[in-house]
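There are structures below to look over.
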Structure 1
Amino acid sequence: MAAEIRHHTIAVNGIQMHVAEQGEGPLVLFCHGWPELWYSWRHQLPAVAAAGFRAVAPDMRGYGQTEAPADIRSYTIFHMVGDMVGLVAALGEQTAIIVGHDWGAPVAWTAALLRPDIFRAVAAMSVPHRQRGPAPPIKVLHHQGLNTFYWIYFQTPGVAEAEFERDVTSTMRRILYAGSGDSRGSKFSMVLKPGEGFLGESVDPEQLPAWLTDADIAVMSTEFQRTGFRGGLNWYRNIDYNWELTAPWHGATTQQPALFIAGTRDGVIRGPIGEGAVEKLPQVVPNLKRALLIDGAGHWIQQERPAEVNAALLEFLKDFKNK
């Protein structure tokens, strides 16, 4: 039986980072997405620790009890990868397997791409690896006339923050329900209706899905009421800048052993663009061991279907137990 989850704060890459840690053995880092916390991995930490690994889930930069720098330019993909590189060292380790979900998935994919000497394997959930495109993504959206795409809505500081912070508990309930495989009559459209915010077509459910409790909502809401949403939204405000920064890796492929997991009802992998990205994964990640699509599950895959996610993750990790 692994020890209980231990919480502590570490100086990493110029900021103070809060981490949740459980178990001993080879290091496995878990990177959460938006709008989440280390808590999104509450079902994975004990399972991975019990399998003989050191499982560590930080509050990512700008979230929860980790420091949130004021400067928008402090939230580039290089900062995020730098945080994970620094965290490995701060934990006294030399290598790690990196796991990411939602925004944490691009962090994991990019960490594996940039530092194969540290990150010997990568597992990503919801967001497949996409190689750098021919032009800045936000600029492309404008060129295509998608001026109300949610990435663009998130660009102006203060706008989305005001919407989400008006009622944080309702915001969290709406986002987690609408993005889930259990959602009925509540959804997110990637392209917002003119004049409406991100939550425009979502509903605050009368009853939460079985995988999500009022206590879970309280944990997340309490943190976002304290911190606000700006830190996480600043990640989106560097999308085009990230495109500029990653020019030297244009066309590069990720060579490490990889695992991809997503739900069939996850909007990120649906439609021509999402489905195409999943189909191309073996080309851009040639050592992809498995792409698991869990029927009926939505975006919050590791929370919605922990048993299936844990089984796939542990099967993948067993090759790294004694390395």
Structure 2
Amino acid sequence: MPEAFPISNGMSRNKNNGIGKQLSVLTGNSNPQLAKSICRHLGVPLSHALVDKFPEGEIHIQIQDNIRGKDVFIIQSTCSPPNDHLMELLILIDAARRASASRITAVLPFYGYARQDRKDKPRVPITAKLVANLLVSAGADRILALDLHAGQIQGFFDVPVDHLYSINVIIKYFLKKRLKNLVVVSPDVGGIKLARAYSKLLNAPLAIVDKRRESAEKTHVMNIIGEVKNRNVMIVDDLISTGSSIVQAIKALKETGCLDVYAAIVHPILAGPAVERIQKSELKELVVSDSIPISREKMIKKITVLSVASLLGEAIQRIHHNESVSFLFQKSAVEA
């Protein structure tokens, strides 16, 4: 990772410029451990904020540290329960704005509602755009996101967006495993670009699972495009929800005659029967990031969690100092 920069305590050059301002990091209840890890990387304490609920269920927030004139970063994954965590983020942004923060950056390790990014059926909303509008209206001056479900979501915001990829973190882990005769598999046609980036960095061929989605929870694998017989397989995707798609893909790949099957999936939503399905499947290992916390009950031996704290921490530091964030993924090949 690039060399760390010291944090200055001087005066800012202008209202929306973090240079010279003190850096302050806040978080809600979605992923406090990741926020603490990011603060350790930055070498700053996590600012204190009361984030709880009134007896009737309304979210109650009070920032307990003075953030007047500071460059504020609010770390919050809008994961389960998404509505509560989204409201926490919106209210934290509003509280920071009313507390006279110099600049507010919403850091979204996981951007909820991202799958609702277009009208694929009559009379449905584009909720990913609605959430973007809410964040900007609340007072976010900038967005820092990790592995968005669709890259075009960046265009939903009317403020600058820095889009990071965790590919280098995951690639580093798999290179250490020294898997031989490896093929990278995209679980659907939409994930080809991401799978191609992995195959390029791993110097491995690419295959695709041709599937038909019957509902939000159910898919049907039609065909395997590419050669996987007698090869180790690495399935790559941005998120895993109920696990239906990946389990169907694993079954089809095994029937085609592949060897061990690994999966590298950034955001572990793991809703409903996902963990049970993974446990019963022939998956060798599921590698995920800590963008979404995994409860103790869901942590099984097949799951390996890699931290993205240093990646997000370095991006926060670079944004604070108006340095290039693109440096962090110049070698990822995702932008190619």
Structure 3
Amino acid sequence: MIRVALDAMGSDQAPRTEVEGVALALRELPPGFRVQLVGQTQAIEAELSRHPDLDRDRLGIVEAPDVIGMAEKPLQAVRRKPKSSLVVGTGLVAQGVADAFISAGNTGAMLAASTVLLGLFDGVERAAVGTLLPTIDGPVLMLDAGANVDCSARELVGFAHLGTVYMRDVLSRATPKVGLLNIGEEEEKGTAIVKEAHRLLKQDRRLNYLGNLEGRDILGGHPRHGRFDVVVCDGFVGNIVLKFYESVVLLIRHLAEESVPEMWERKEIRSAFRVLDYDQYGGAQLLGVKGVSIICHGSSNPNAIRHAIRVAVQSVEVHLAGHIGSEFAEREAVERA
């Protein structure tokens, strides 16, 4: 039985969103997992009372009286609030009591807690937030999406390895195509760090690196290589791309609803737009830490929580964290040879 711990106090509408998401997961996803709701027991029980049909044998509550707010300084909050739902939940994975942890709370605190309590695999210099961007040809993984604003060339190469293992394990893409996000395809384009990263990536025989790609290639596909599977960038660029993409999806939907409002009554139209729905992808995974750690948006709805649980279970089933550890151990061995 896979054990998924969930921060019940993380989202904007906590704990209602989390409890409703768990209810969807327990009813609709295949069995084989159990959920531990971490947070204020009384508030969680009040929400659970609205779902009397849930199988309580597959559901537990772990008391955590404190909550880390979105505006708190991450590392300081993690140290000062050891009984917060986010820290307690991460600790369950560190102690081997849970196999994965999910939170829609403070992203910085999630990064700090996971790094401090779980630790990084040998050879991983920085953990990275990998977020799936929906496209017509299937999702593309972009990392880093905001955890690391300033990165070295070597760290960017590490992100490429993290993304490659994720896409191979979770999305079953045998030889993921890797691209480095740049302002042009030419080798002389970009900052000094990006140019150095390009040079190192070209030399790395463990990666299917196809070169620089531009922003338009992420969603539209590259004219020669088609869809890239892994897009590498620092967290500053990645977070801007992510937030801009979110706004584009909202703009498209707004224009469509305004121009042809009756179109949303058609099942095939709703199905087509579901491809662009972030909720289908279950949050962003923090890759490189010794465990499965998934970060959801604070405004997540129950469906997003349900899919985050699905991705957590899948990541544990395919031994994603262990494969990342092996990937970096082999990379270190090659570099020492």
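No value in this document is a laboratory result; all are computed from the given coordinates. Since the model is a prediction, treat every value here as computed from it, not as a measurement. Cβ atoms are built from the backbone, for glycine too; each structure is taken alone.
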Assign the value 0.8, calculated as distance in nm of label points 7 Å out along Cα→Cβ at positions 228 and 252, to the correct structure from 1, 2, 3.
2
Kindly point out which one of 1, 2, 3 the value 2.6 was derived from, the read-out being distance in nm of label points 7 Å out along Cα→Cβ at positions 100 and 180.
1
A value of -10500 was computed for helix-only ellipticity at 222 nm (-39500 (n - 2.57) for each DSSP H run of 4 or more, over all residues; to 500); which of 1, 2, 3 is the source structure?
1
Using the calculated result 20 for relative contact order in percent (Cα under 8 Å, 6 or more apart), pick out the matching structure from 1, 2, 3.
1
When mean count of other Cβ atoms within 10 Å over residues 172-179 is calculated for each of the structures 1, 2, 3, which structure yields the highest value?
1
